[in-house]
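Presented below are the structures under discussion, each in the form of C-alpha cells.
What follows is calculated from the coordinates using simple rules that are stated; it is not laboratory data. Values in this document were obtained by computation on a predicted structure and should not be read as measured data. Cβ atoms are built from the backbone, for glycine too; each structure is taken alone.
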Structure 1
Amino acid sequence: MRNATMRALCFAEPGKIEVRKKPIPQCGPTDALVKTHAATICGTDVHIWRGEYPVQPGLTIGHEMLGEVVDVGAAVTGLGQGTRVVCGAINPCGNCYSCQSSRGAQCGNKLLGGWRFGNTLDGCQAEYVLVPNAMGNLAEVSSTLSDEEVLMCCDILSTGISGPERGRVKLGDTVAVFACGPIGFGAIVGARLLGASRIFGVSSNPARLAMAQRMGVTDVVNYKHVSDCAKAIKDMTGGEGVDVAVECLGEQTTFQGCLESLKPGGTLASLGVYHQDLTIDLLGYGYGIGDIDIVSALCPGGKDRMRRLMRLIESKRIEAKPIVSHHYRMDEIETAYDVFAHKKDGCLKVAIHMQ
C-alpha cells in the first residue's frame, strides 16, 4: 500500500473539520496498521472541533475505533493479518515510569501523555490507523461481539468506570453522577458493578435519563424540575449527601453540584474535560478541612483493560449496544458531528462505519 491514500477527518481550524486525503501510514518496528471498520465521536472531539482543546491543524482526530490488522512492524508478534482488534483511547508504552507506576494515561511522564490518537498522533476517524506499541495496545475481539458493543469499550466505558474506581466506591455506597451522557453511562455502570446501593443520575434530556435508568440509575434528578440538584440529592439521602459524586461534563456548574452533593469526607471524581478555569467553593470544600477528596481520572490504556471490559459485555454484566443510537458512513461524518454535538434526534452515541 506504499504511496496509497486514505480518507481521514482532520482538524482544520477552530469550528472547522474536513475530510482529506492522506497517505496510508507505514509501520515502524513496534507498530501495527489497522484498517478501520468503525469509529465513533467523543465529547473531546467536539471540544477539539470547537477549538476548546488545542491540537495541530491537519491532525486526524478521533480515539475510539475497531478494525482488522493489515500490517505489522518487524518486532511485532501475535497479531496476524486479518485479526479483528480493538484499541483503547489511551496508548501507553508500558515501559516508562508512569506506565510502571500504573499511570499509563500519563505515559512518558507527560501530562495526558498516553492520549496519543487525535491529540499528538493522527487518530481513528480515518480508513486506516497506525497503532503504536501494538503488542501492548491491541486486543483481539471475539466473533460473538458486535462492532457497536466493542466501540463502547474504547473510551466511554473505560473512562466512565474509572470515575467510581478512582472514587473508591464501596459496597452500599451512594453515588451521584452529574451529566448522564455517554461517559456518565459508563460511570453509572461502574458504580453499579462496584456495589453502590443508590445511584442518582443528573440530567434533563429524556432519552439520556431513560438510558441512565437502563444502565442502573435508581433515582433521577432532572435539573429542569428542581432549582438545586445538590439540595435535592441531600434531601433524598436524609440530609446526608452521597459518598461519591462523579463529574462527567467538564463544567463549573456540574463540578459545583458534585461538591455540594457530597457528605463530609466524601469523594468527588472528576472525568469531564474542562475548557475554562475552575473555582472551588469554600463552604462546599469544608474550608479545606472537611476530609473531602477531589480526584481526576483519564481512562486506563492497554489491551488488558479492553479484554476485561469485553468479558463484562460477553457475560451480560454490561449492556453496551443500546448506547449507540445513530449510524453514519464515513462520507456523512460531518453530519454525524452536528447531530452528536447538538444532541439532535435523541442522539446518545454515533457509530461511523468506514467501509
Structure 2
Amino acid sequence: MKRRAFLTSPVALLAARALAVDEYPDVVAGHALAFPRDYGSHPAFRNEWWYITGWVNNASANLGIQVTFFRNRPRVAEDNPSRFAPRQLLFAHAAVADTQYGRLRHDQRAARAAFGLADAREGATDVWIDGWSLATSDSKYVARIVSRDFAFDLRFTPTQSVLAEGDAGFSRKGPLSRQASYYYSQPQLAVSGHITMSASDSEVSGVAWLDHEWSSELLASDATGWDWVGINFDDGAALMAFRTRDRSGAALWGGATYRSPEGQVTTFERGDVDFVSQRRWRSPRTQTEYPVSPMLRVGSLRLSVEPLMDDQELDARAGTGTIYWEGAVRAFVSGREVGRGYLELTGYWRALKL
C-alpha cells in the first residue's frame, strides 16, 4: 500500500518529471474511431477509462452496480529500462447500491502496470488489477471483482451498436478545441451473472451502460467538476448528457447525445443542455451537498431524475484522490417512469483536480 501511495503521489511524479519523454498526442476532430482497435487501451494518451454502470435485480431487490477501470500515463521515467518504472498507472472502483444496506458498498484498487499483475491491453478491452478484471469474451464484456464486502461475476451483452458521442466520437469538454476526448458508449447492455454480498450469492439480470473515453488535455482551468447522466430508456432509446461547471457552479460547457428507439442519433450543444437542482442531499460523513435529483433539459426533452437512494457517495481518495457521488437513478417524464441509468456528480466535495 505504501508503494502504491508513493507511485501516485505528486512528489514522486514531480521528482521524476525530468525523465519524461514523448508528449501526449492531441485529440482532434475528424479522427475516425476504428474497431476493434478502439475497444482497447490507448497508452500514449494521458487518461483513459472504461466505465460500466447499470441496474440489476435479484429475487428480492433492485441493485445499482458500477465497475470502472482508469488508466493514466504520468509521463515519468519513460526512458528508464527498469520494469519498476511507473509508465502506466491503473485504478479501479467497484460499487453496489442496495437500499436494504442504505449506502454504497464499494472498494477500489490502484497499481502500476508491471509484471503482469496490472495492465490495459491494446486492441481489445482487457484491463485488470490483481484479481479485478474487465475483458471481452465471445462478444461480451466480462467483469470479475472480488472485494472485501461483495463480489461480481457479470456478463454484459451488447444489444445495440456502438454510440459515438459528440462529433463522431470527438467530444468537446471546454471552450478550447483541445479540451476534448475520444468518447463512445454502449447503451442497453443486457446483464447476467452473479453478485455475492454478505456470503449470499444471487443470480441477477438487468441493463447497463458502458462508456470508454480517452484524452490528453486537462479540463479548463476554471472548471471545478462535472455532472453526467446516462439513461437507458424502456423503449430502447439512450441518452448521455453532461455539463462541466465553473467556480460559481454555472455551466461552463456541456453536450448530449440521444439515440431514438429507431436508431436515429441527435447531438446537442451546450446551450441545449441544462441540469437544474430540484433537491439536494447532505452526506453525513463529508457534509458535502449533492444535487441528487436534477431536472434535466436536453432540447425539448424534460426529464426528472430521482436516485434509487440518496446515499451513493463514493470515497475514492485512496485511488483517484477524490470523493464524488455516483448513483443509480430513475428518469421520469410528467411523473411516469421512462428509463433508468446513472448520475455522476464530481467536484462538489472539492474542486476536481486532474
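29, 24, 21 is what came out when semi-axes √(5λ) of the Cα gyration tensor in Å was calculated for one structure; which of 1, 2 is it? Corresponding structure: 2. Upon calculation of FRET efficiency 1/(1 + (r/R0)^6) of positions 237 and 325 (r between Cβ atoms, R0 = 30 Å, to 0.05) from the atomic coordinates, which of the structures 1, 2 produces 0.40? It traces back to 1. When distance in nm of label points 7 Å out along Cα→Cβ at positions 133 and 165 is calculated for each of structures 1, 2, structure 2 gives the greatest result. Using Cα extents along the principal axes in Å, for residues 29-156 alone as the calculated read-out, with 38, 32, 25 as its value, let me know the right label among 1, 2. This figure was derived from 1. Set 1, 2, criterion Kirkwood radius over Cα pairs in Å, for residues 77-228 alone: the highest-scoring structure is 2.
A value of -7000 for helix-only ellipticity at 222 nm (-39500 (n - 2.57) for each DSSP H run of 4 or more, over all residues; to 500), calculated from one of 1, 2, originates in structure 1. If distance in nm of label points 7 Å out along Cα→Cβ at positions 45 and 149 is computed to be 2.2, which of 1, 2 is the source? The value was obtained from structure 1.
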